[in-house]
Structure 1
Amino acid sequence: MTDKMYLIAKQIKLIDWGMVFLGAKGLPSGKLSASDVSDFACQKLANSDEVRGELLTAISEVAFCTDITEEIIDYLYSICQQKRIDVNVSYRKWRFLSLSDLMTELPDDYVYGLLKLNEFWMVWGESVGCPNIAQGVGNDISPAEYYNDEQFSLTVKRHQEWLKKEGEKLIKMHNNIL
């Protein structure tokens with residue numbers, strides 16, 4: 001699933017070193033392949049004449065990786081540090097892409113759909129402004145009030161609205177960094 005999301009992120013030009021670093025380390029959705037990591041580094045080497053010194057060494061090492069080792073993770077971390085990449089924003093990008101993917105495959109059944117959304121947020125972590133409301137967590141919503149078609153429709157709508165806003169914010173942040 002991570003490879004699929006990586007391709008989507010590439011298509012919409014959302015990839016950064018932080019996403020590659022996190023993808024190489026591993027995410028709830030899986031890990032990036034060594035070839036994806038290497039290809040990204042090769043592309044950066046080919047498109048940048050200003051890379052010098054330690055940064056050039058680190059990117060070169062990553063460009064020729066065939067396995068994702070601790071050494072490659074360390075190089076990726078170093079690249080993020082040197083380029084001042086906000087890894088929290090990169091994590092938000094992965095979460096955004098993963099939720100977008102989940103929404104296309106969400107079960108039609110309201111019980112399973114709500115459970116899938118709750119599971120997603122438990123794995124990826126809920127943040128301020130999260131569109132998810134879990135029954136009985138910080139509220140007194142009864143199972144009968146929570147598990148029904150109307151609640152499911154409202155929850156899906158909240159998630160779609162959140163995805164739209166989050167996508168706009170992430171694209172804006174990404175473009176301001178470049």
Structure 2
Amino acid sequence: MYIKGSRRYNYRHNTERVEAPGTGSMINGQGLGLVSKMRYGICPMSFNGCEVIAVQNALVFLGIPQPVAEVAFYMERFRLLMGFFGCNVYKIGKALAHFGAEYERAADPGDARAFIVSFWTGRPFLSPIHTVFCVKTASGIDVYNKYNTCPGVRSCQDIGGIIGKRKPIALYRIISPARQD
């Protein structure tokens with residue numbers, strides 16, 4: 001018997017009780033579709049799964065997709081307050097490295113083609129944190145899972161269109177799949 005909200009309970013729920021989204025597809029709108037029924041910590045992923053979704057989208061972008069349930073299971077070790085506050089955004093890099101992605105922490109996206117950014121949605125410490133995966137294009141920046149009910153990719157001209165005038169809490173430049181030596 002598993003305790004509801006534990007890593008093993010959530011993994012079983014995510015693999016046996018709900019249908020998972022396709023492994024090789026980008027995820028948008030964590031409150032929509034199949035991913036919304038999955039669990040992370042004590043909550044459904046529609047409430048707190050943005051970090052898991054950002055890592056999943058980065059892995060798909062790099063061509064090393066993993067099942068969402070596997071990404072969530074690994075990232076459960078970094079959850080905050082039993083997952084109620086999602087994942088520790090300073091540990092996203094550990095998840096990227098675990099699944100074979102090369103990254104670097106930075107203060108801004110610089111010339112990176114893709115990046116993950118975590119930011120306050122309102123006033124710092126008084127509002128939720130949200131994490132998104134972004135890809136630079138010729139016309140700006142494509143943002144995946146921009147908000148809970150966002151059914152598709154949204155485009156912004158620059159990072160200010162994503163996080164406003166605030167500084168990012170954490171930003172990871174996605175470099176490439178890690179080299180297999």
Structure 3
Amino acid sequence: MAETITLARPYAKAAFEVALAAKELDAWSQALNLLAKVAATEPVRLRLLSPSLTAAEQAGTLISVCAEELSPKVHKLVNLLAENKRLPLLGEISELFDAMKASQEMSVDVELSTAFELKQDVVNKLTQALKARLNREIKLQTRVDRHLIGGAVIRAGDTVIDSSVRGKLTKLAEAMNS
């Protein structure tokens with residue numbers, strides 16, 4: 001069976017093109033994130049997977065819950081997804097859309113995990129260094145992970161920079177065991 005990401009990609013791309021043409025990337029991103037969250041809740045998910053409902057009834061379920069937040073164009077997407085039995089892909093569609101949006105805006109979400117809280121000036125210097133290295137605007141989120149022992153782990157898209165003590169110890173143990 002095809003990967004869900006492969007099935008979701010054409011819908012995300014089409015939604016992105018419509019949103020880009022209308023200059024509504026943020027609104028579409030918010031709408032898709034909302035739809036994905038609502039579709040993932042257990043009662044709605046079970047209703048969407050029910051074989052006794054028509055595509056229009058399944059789409060109507062999502063649209064009625066999120067009606068205030070959705071534009072008519074997003075309604076059309078929900079109806080199309082329902083007709084093609086692709087409503088369960090809303091999570092993947094939303095993620096792909098956000099990745100395309102970030103690429104368009106030349107920005108990247110970066111997660112910085114450290115063993116201890118960092119001072120703001122260190123975070124600012126790190127943000128500037130990442131901006132220069134990745135040639136993109138940086139949306140940095142920091143979190144403390146005591147399991148790292150020391151150092152930091154930086155995740156930017158599919159790039160991971162692990163300079164934590166825990167990571168170095170793991171590499172050393174692997175090298176000694178091979």
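Bear in mind these aren't lab numbers, they're just calculated from the coordinates by the rules spelled out. None of these values were measured; they are calculated from a predicted model. Cβ atoms are built from the backbone, for glycine too; each structure is taken alone.
Comparing distance in nm of label points 7 Å out along Cα→Cβ at positions 41 and 73 across structures 1, 2, 3, which is largest? The partial results should precede the final answer.
Values: 1: 1.5; 2: 2.1; 3: 2.7.
The structure with the largest value is 3.
Which structure, out of 1, 2, 3, was helix-only ellipticity at 222 nm (-39500 (n - 2.57) for each DSSP H run of 4 or more, over all residues; to 500) derived from, given a value of -6000?
Values: 1: -22000; 2: -6000; 3: -19500.
The read-out was computed on structure 2.
From which structure (1, 2, 3) was Cα extents along the principal axes in Å calculated, if the value obtained is 61, 31, 27? Intermediate results must be reported in sequence, preceding the final value.
Details: 1: 61, 31, 27; 2: 49, 45, 27; 3: 58, 40, 27.
Traced to structure 1.
Here distance in nm of label points 7 Å out along Cα→Cβ at positions 9 and 169 has been calculated and equals 1.8, so which of 1, 2, 3 was it run on?
On the way: 1: 1.8; 2: 2.4; 3: 4.0.
It was calculated from structure 1.
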